[in-house]
Every structure is written in structure tokens, then in C-alpha cells.
1. I have 2, 11, 18, 20, 17, 14, 10, 6, 2, 0 for P(r) over Cα pairs in 5 Å bins from 0, in percent, for residues 246-357 alone, calculated from one of the structures P, Q. Which structure is it?
2. Quick one: helix-only ellipticity at 222 nm (-39500 (n - 2.57) for each DSSP H run of 4 or more, over all residues; to 500) came out at -12000 when computed from one of P, Q, so which one is it?
3. Work out the source of 18.4 here, i.e. which of P, Q gives that when mean count of other Cβ atoms within 10 Å over residues 238-245 is computed.
4. Could you tell me which structure in P, Q was used to calculate FRET efficiency 1/(1 + (r/R0)^6) of positions 270 and 398 (r between Cβ atoms, R0 = 35 Å, to 0.05) as 0.95?
5. Suppose FRET efficiency 1/(1 + (r/R0)^6) of positions 150 and 206 (r between Cβ atoms, R0 = 35 Å, to 0.05) works out to 0.80; of P, Q, which structure was it derived from?
6. Which structure, out of P, Q, was percent of Cα pairs over 19 Å apart, for residues 70-221 alone calculated from, if the result is 55?
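Throughout, read-outs are computed from the coordinates displayed, never taken from laboratory work. Given the structure is predicted, the values throughout are model-derived calculations rather than measurements. Cβ atoms are built from the backbone, for glycine too; each structure is taken alone.
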Structure P
Amino acid sequence: MGLNRVTLVCSAIVWLSISGLSHAGVTSNYTRVAEPSEEMPLETFPPPAGLNAPEQVHITQGDHNGRGMIISWVTPINDDGSNVVQYWVADGDESTKKSAEASTSTYRYYDYASGFLHHATIKKLEYSTKYFYELGTGRSTRRFSFTTPPKAGPDVPYTFGVIGDLGQTYASNQTLYNYMSNPKGQAVLFVGDLSYADDHPNHDQRKWDSYGRFVEPSAAYQPWIWAAGNHEIDYAPSIGETQAFKPYKNRYHVPYRASQSTSPLWYSIKRASAYIIILSSYSAFDKYTPQNSWLESELKKVNREETPWLIVLVHSPWYNSNGYHYMEGESMRVTFEPWFVQNKVDIVFAGHVHAYERSERVSSIKYNITDGLSSPMKDPSAPIYITIGDGGNIEGIANDYTYPQPSYSAYREASFGHALLEIKNRTHALYTWHRNQDNEPVIADSLWVKNRHFLPEEE
């Protein structure tokens, strides 16, 4: 990294510190009204016009390295051509169109029958290239675009949006609008809880359809990297539904086999300078279980010289000072935290708690004992834990923080919003959390994150 680049980064760090945007041990005075946010009616997002028009279009990374894309969509009829995606380089000739055929399936849930769910994987794409793609036939054809990531490398800049527990309320709409209004975001890290269909009688599956239409304006144009939450389980034996994650697994395909995972609920990808590991809070993770064995071997594969930023997505938070879901992630923390510290994971993003909180770098491998009470200790090799279950869902805000604020909690706020993680180079990333306030995204928490591999002892 050149001298000018170092000077620029250091100057920015000094400015940020002086400007007071970075917080420590703060409970924000800003509190959103605690009542649940009103859900948007089903008719807010009708199907697109046209006979058998493709809808609920969304994309995610389709391989481990970033040269593949999974294109997913739904049609009401399985006509000839409805399961084909055509794609080409945006600045190229349309005559060079290529096509990929999707796998197609349906599912039933209680009294609901899904449309035809199509998933096509496009492979061998060029890095850092914009592509157009088309779905549908005749007058019902719809065109979208996406841009592939740069080839993995230690100083490759890239910006991720971070969203969790989104749902489909008017507050959710504000969160998504605020994220889309900022041109920086290139892909979304989503930490679980999508449609909240299970909050409705008989797990109203129409809510999965309306959710797919709701997020399409973003999810059809940039990949959303999915983690599953508790609202994706959809286990309802009282109505005869005993297959966990049925709607989620049918609707949202991920490239889990590319990282030798045996389940779509845990997997990994490389994207630009980040190595991203997705875990399942609601699958077995103890010793000798598939998820445990996979994670142990996966961490050994991470090459920090190529992808210095090691990021984990999981739904249930491990460090949470909110009364809601307090200590629910404790068993998983006890199981995996030593590995995270040993491998110097940079950030763990979680959801589940419908509020925002950022931790200090702490671990509970060793305890600080005071007056018979134990508390986590600051640990420069530990991750920063960020709870961002504040997308705006129907269940409302979690405003039940414990007092006094624990020493491990750096900043917390009971309101809705989203975050951006702007990776600058191998040593520094700028993290900002954007509160939904008066229809505007207000930066309420901000931090320069220093990479644990290249700057192991710095704070």
C-alpha cells in the first residue's frame, strides 16, 4: 500500500475520532415508538403485468469465488421458455446472448400451492463486469442487470449493505428505500428473518410472495447473501407441516455445495477481499455434528493474504444486552467462540433482537471476576459483534436493555435501520449504521474497523 493511501486512511481515522462519530459505552437516547410497525397490505405489491410474467426475482452468488450467479424467479405457469434466463455483457452485442436453464419446482404448505420456482446458475462470468439478463417470453419479458465482484485480493475495496429481520412493514419499506438510496452498497449481507409469514394464521404463504416482490427492486440487481433465521423454520405440526425450513429452502437457493457444505443453512463464499461464513443458529452445532465439522475444516481454508476480512453471519446474537432473546445464543458461543478468537474473525453480524447493538472486541474464554460476578474481557483477537435485527418487521422494537450498560456493549439503540461495511484495503474498513429517522438515513454509529490479521494488537 502506497504512502499516499496510508496517509489518506490515517487522516480519515483522525477526522472520524475528532468528529465524535465513534461511540463507546453509549445507550442512545433516540428511541423509536415500541409498538409494532404496521404491515403493508398484500395488494401493495401485485404481480407484474403480462401473461406468465416472471416475478419475485432475486440473485445471490452462485459459486465460491464470485464468478457465478444464482438467478431465482417465480412464474404462475410452467410454459416453454419460462425456465430460461438469457444474459450478456452489458456493453456487448445482444447477439452474443447466452442462456441457462433453471431447475423448476413447486411446494405445498397447508392450503397453499406455490407458483413455479425457478433457479438458474450462471457460471464462468468475468470479474468486475456488468451483465444484463432477461426472464420470460414475448411481451412478458423482463430485463435486469447485475455487476460481478472483482477478483479476490487483499486490497480490493468493496461495500456490503447489512440488513436483518426485515419483514414487510412500512418501516421495512423505509429501511430498504434508505439502503437503495445510497449508491455505495454492492451486495447485501442478510442475517435472517425474511417474510414473517409465520406471524400470520397458518403461516400465510402469500406473505412469501409479497416479500419476494417487495425486495425485488434491490435483490434482482445485486446479490443478497442469505442466512436463515427462526422465522424461516416454518415448523407447524398443528397444521401438518413438519418439514423445517420448507418455504425458505424452496425459494432461496445458495451455493452451499461449492464450500463442501451438506446443507444450505451453512456455507461460505469469497467476495472481493472478504471471506464470508454463514452459520445456522437453528441446526445442530455441537461436536461431531455436520455444521461443527464443516466449520472446523472451513476455517482452516481461509487465506488471509488473499481475503483478509473474515466475516461471519449468524441469526441469534452471542453478545446481547437486551432483555429480548437474552443469552439465547450462549450455547453456540461456548462452542465456537474459541475458534473465532484463534482465527481472528473480524466481525460477527447477527439479528433476532429487534434493535441495534455493537460490542467491543471481547471474549468469554477468560473472565473478569469482580464481587463474585464474571464478565467478558477485552480481547484484541476477538471479533466485533454487531446485532442488526432492526430492519423494521411487524413485531416491533426490542426496547428492554439491561442497566447499567455492560462493559462489552459499545453502542446500542432501540430503533430501525441498516448498515454499510466499506472495505478500503487489507487493514481498514469503515462501518456505519444508518438509523431510520424522519424518512432519512441518519448515521448514528460509525467505526473504523482494523483488520485483526494485519493489525493484530491495534485498537
Structure Q
Amino acid sequence: MHVSVIDVATGATHQDNTVLINGNRISYAGPAADAKIPAGARVIDGRGKFLIPGLWDMHVHGFVYVFSDFAGSLMIANGVTGARDMGYYIDTTLRWKADIAAGREIGPRLVAGVRVDGPVNKARFVAHVVTDEDGVRAVDTLSRKKDGSPRADFIKTYSWVPRAAYFGIAREAKKLGVPFVGHVPYSVSVVEASDAGQRSIEHEDDLMRGCSSRDSLLRARFGDSRSVNAPDQLVIIREQARLLRTSYDPVRCRSVIATLARNHTWITPTLVVYQPYAHAFDSTVTHPEWAKYVPGLVQGGWMRRMAGVTPADSMVVRSYFSFDRTRDLRNAGVKLLAGTDMPQAFVYPGFSLHRELELLVRSGLTPLEALRAATYNPAEFLGALDSLGTIAQGKLADLILLDADPLTDIRNTRRISVVIANGRVFDAVARAQLLKHVETALKH
């Protein structure tokens, strides 16, 4: 009651409002004076506080091996009430999706995709494709079960999808109405991917390739990589950064971005995932205070991945990686999604999404625009504005009560008083219990 409700669609703040929840839906949102409070209702005092829609992390790999038991609790504790899972064992993720929806597990509402790549990628959870026919078959079998019921919510292309298979995926995805998103494979250009109907492009380094006068050379050089193991990935990051630093073409970049805007291709910059490489082992980036919420096996993988990063590497990444591209995308009308690529190195479930919002603002977005990238825009992208994205009667009760105004300082999204996920209330005590449960479980 008596809360300031932020309308992320318009930027307006409606003061002295009351929001009523019945089950998992908002039954009233409007002036407190007009609210009819049911007898016996739990009342949360919102005076001096701000209510926003629950946050979405639109690029996670959250339900992977040892992380699956903890990621959901960490996300909810941080106000992340929705997530787009970008590919692991799809049937495992779908079980988590169903269990969360049924209230058997704690976690964000999920949309789940499956990763498709070329044979160079040896991961067992990847669907491998080579030919046009492989691409068509992958879309058919991954998006639908044998009985015709839905399976994956979308298809994610990865970096080494062969050219023929990529266009097979694009054609069949359009035919079936299945979204396909992901990396821009080295076998195609950014413009070709946008023209082919790729719904979203993940990570800003793919865009940077498109902005390079040496785009064809870059794609030929790294597209024949024989391995996608972590050390080899570091080589790619290092060498690609060096080439991109010296070949940025602003005229070409404006043309590429104009194509993205014209085709309504969305971008998930995942700015936070580059920070450990640009600022190797800087504690303001690696956040050792959050390590207690991460399994030792995962931390070990992070350390191995970062072991080869030198100060010179960090300097190169900093010099080529520019927040200006995110600003240019915004200025051109390209729609942005907030995502973290959790659990890449030092990218933490829930915690790191708030850092991503801060980096979006550092890139030139207003706090409102950054907030939209994690609330309204995900709902629009998913075709779910009728049930998500804003605070209104009839919509799902995914909400965050904040102690300070995020429109004046985006860092205030961290100042959480209460999280409401699918109608379930997590106050300060409940959120602390979620974090303590994860910390305790990881000690045993």
C-alpha cells in the first residue's frame, strides 16, 4: 500500500498507489484511495518505496550441472523473476521450467532454448549440423516432440554453424514460426543474419565483427577453429580483439546498425561478460564477496579460463571494447535486452544482472531505458506484454519493491525490500534465507 509505482512503458511514477494480488495475478493497481483491501489480506507498507516489474536476465545458462540447484534461488533473491536459458540439456531445463511453474522449485519463470552448432563443438548437449537438411531437421526435432507438442521455445545458433545449415535453420524456423537467436556464426555476416530473420544477436563482439573493415578476414580466420575449449577461446578473444582494435570502420558500422534497426533485430549486449577480460582479477569486477554462492567446481573453471589473461590482453580488450556501440544501437532504434551470460567467468546468478544494468547506463542509456531492457523489452520480445512487463491489473505478479528510486540512480535496483515471484512473497527474511541456504549447501 501507498507505494510509488514506476510505469516502465512511459517513465511515469504514480505516487500513493496500491497494488493488490490475488493468487499469481495483479487484481488491482491504482490510487490507494480507491483500493478495496480484502479482509485478512497481507499488507506490505510501501511508503517511501518504489515498485517495479520483476527483472529478466535474457541470456543465462543457469541450469547447468552443479549450478542447477542454486541458480534459481540466487536469481529470485536478486529480483530476477524471469530468465531466457540459452542452451544446455534441453530436457533438463524443461524439467526445471515445469517444476518452477508448479511451485516445486524456487526460480524465475523460464523460456528455454537449445544450442545448435557445427561438428567442431563436441559438447553433448549441442545439436550438430552440417548441411541444409541438417538445419531443417534440427528445427523440426528440437522445437516439437514426436506427438507434435512444443519442446524448445527457440533455437540458438552458435559460432561454428556451417553456412548451408544456418540458412536451413533460418528457412525452417520462419516456416514453423519458431524464433531463432544466438551468435552470428563465422560462416555468415551480421547483415546476412539479420536479413535471414535471426530474432536476436547475442553479445556485442559479434556486432563488432560486422563493424570491422576486415570482417571477411576475421570470419575466415576464426571460423575454421578446430576446438572450442576454453584455452582456444581465449586465443580467439585475444586475437580477435587485436584485429578489431585496428579495423573499426564507423561508416560500415552505421550501415550494419541501420540494417539491424530496419529488420527489427534485437541485441543482447552482455556487457558484463567482457569485464573480467578487460579488468583481469580486479576485485570490483570479480566480486570475491559473492564467491560463497558459487560451487567450487565452477570457480575452478573460471580460474582456469582466466589463467592465461595477461595485463596486455586486458589492455587490448579495453581498447577495442567500446561502450559507444551500445549507445549507437540505442540511438538507431535497435531494441536491447539485458542479459549476463551467467555462469561465464565471474558472472554470478542474479547479482550480475544489476551490474549489467549499470553498464548499460554507463554506455549512454538512461536509467529508464536500462530498466526497460530488463522488464518491458523482454515481455515485448517474448510476445508477452499482455501478462508481463508492466504493473497493471490482470498481469502476472512478478514485482520488486525497492527502497530507493531506480530512475534517479540505476544502482538502486540492488536496494531490494521485497521480491514477489509469481505471487509468492520473498521479504528480507525470506531472501536472506535463500542466500544462506545456498551458502550452507555449498559448504558440505
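1. On the way: P: 2, 11, 21, 24, 20, 14, 6, 1; Q: 2, 11, 18, 20, 17, 14, 10, 6, 2, 0.
Label of the originating structure: Q.
2. On the way: P: -5000; Q: -12000.
The read-out comes from structure Q.
3. Working through the options, I get structure Q.
4. Working: P: 0.55; Q: 0.95.
Matching structure: Q.
5. Computing FRET efficiency 1/(1 + (r/R0)^6) of positions 150 and 206 (r between Cβ atoms, R0 = 35 Å, to 0.05) on every structure in P, Q gives 0.80 only for Q.
6. On the way: P: 62; Q: 55.
The value was obtained from structure Q.
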